[in-house]
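The next part holds the structures, each set out as structure tokens.
What follows is calculated from the coordinates using simple rules that are stated; it is not laboratory data. This structure is a prediction, so every number in the text was calculated from the model and none was measured. Cβ atoms are built from the backbone, for glycine too; each structure is taken alone.
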Structure I
Amino acid sequence: MPRLIVAYVKYIDLISKTLGRICMYMVLVMIAVLMLNAFTRNVINMPLSWCVEMAQFILAAYYIVGGAYSMQLNDHVRMDLIYDRYSERTKAKIDMVTSFCLLFYLSVLLFGSISSTMYAIEYGQRKFSEWNPSMIPIKVIMVCGILLMILQAVSMFFKDWAKVKGTPFDTGDLV
């Protein structure tokens, strides 16, 4: 594999791994926010209007940004009825074909998310609720997460390409 591709794969995998591991701790933040909500509502009888929506935003950021790490670890959902019976090389060929479908889907998703983010910025979009938070931060996170998934999908394509050629990447120290 050319050095540029090897460097790309290693750096994108490192970024996905780092952000994915950071995102794992967002679940703890979400739990803390929900516990604060339960405490203030049930113990001191002072419900906070922002807690549930903040937990929803944290969860959305968690799965959007963590998606690339999930792809890297091969922990995403896949139908394995026949796939497991194939050799590693055949699996790589199938994955290369499905990578194009994934990249098409993610590209459409990125286009829509950029459009939605630009709308939120232009009109100062806010969520219609008692708390009335700005939608801009979560939409920017959405664009970044989708972009990272596209970069990781390309990295996965290159890894599969290397398997097909018979020269798999040595990324054991990164994953």
Structure II
Amino acid sequence: MNKPILKILFVCMGNICRSPTAEAVFRQKLVNSGFAEHVLVDSAGTHNYHPGSPPDERSQAHAARRGYDLSALRARAVHDGDFETFDLLLTMDWDNRALLEERCLKPLHHKIRGFAEFLQKTPATVIPDPYYEGAEGFEQVLDLVEEASDGLIQLVRHAVDRARSSQ
């Protein structure tokens, strides 16, 4: 890949359910839309609960049923350098956002947004944590992540168009 036009980090608490799901789903949406070479995507957690661990088996199983492969992803914590490296740090809920904003230098706060802001039909403000939920929780996360990813693809499309027109 040439230098990416956008660098996006998905963030949840432990980086084993929501953010790796978002990373995998969004990567696939980028491939399907032809934008994969223009965007760097990663995920991380606000807490270092599961360093190096694969995503939760339930997240993997539910995602696999929809054609998304999370198996190669590994949990990591947000690093201070991520605030400089990434253009967008998309949080799954208000607690994750608050934790990032506490750590982030004020001039970089504009990079922190909620992933639910990209939902196009569903009036949710967060992507809820399915960890203590049943199968419905993991399915709901996938529904929301797919919808928000579609909205985020629109932002990528605009960024790619701007970059092409400035060349």
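When mean projected area of the Cα convex hull in nm², for residues 82-121 alone is compared over structures I, II, which one is greatest?
On the way: I: 3.5; II: 2.8.
Sorting by mean projected area of the Cα convex hull in nm², for residues 82-121 alone in descending order puts I first.
One of I, II was used to compute FRET efficiency 1/(1 + (r/R0)^6) of positions 34 and 130 (r between Cβ atoms, R0 = 30 Å, to 0.05), and the result was 0.95. Which label is that?
I
Can you tell which of I, II yields 3.9 when distance in nm of label points 7 Å out along Cα→Cβ at positions 90 and 114 is derived from it?
On the way: I: 3.9; II: 1.5.
The read-out comes from structure I.
Determine which structure produced the value 1.10 for Rg/Rh (Cα atoms, Kirkwood Rh), for residues 98-153 alone, calculated from the coordinates; the candidates are I, II.
I
Please compute mean count of other Cβ atoms within 10 Å over residues 26-33 for structures I, II and give me the label with the greatest value.
Between I, II, the highest calculated value is found for II.
Compute mean count of other Cβ atoms within 10 Å over residues 2-9 for each of I, II and report the one that scores greatest.
Largest calculated value belongs to II.
Out of I, II, which structure matches 12.8 when mean projected area of the Cα convex hull in nm² is calculated?
The correct label is I.
If we compute relative contact order in percent (Cα under 8 Å, 6 or more apart) for structures I, II, which one ends up with the highest value? Spell out each step's value before the answer.
On the way: I: 34; II: 27.
Between I, II, the highest calculated value is found for I.
When helix-only ellipticity at 222 nm (-39500 (n - 2.57) for each DSSP H run of 4 or more, over all residues; to 500) is calculated, the result is -25000; to which of the structures I, II does this value belong?
So the calculation was done on I.
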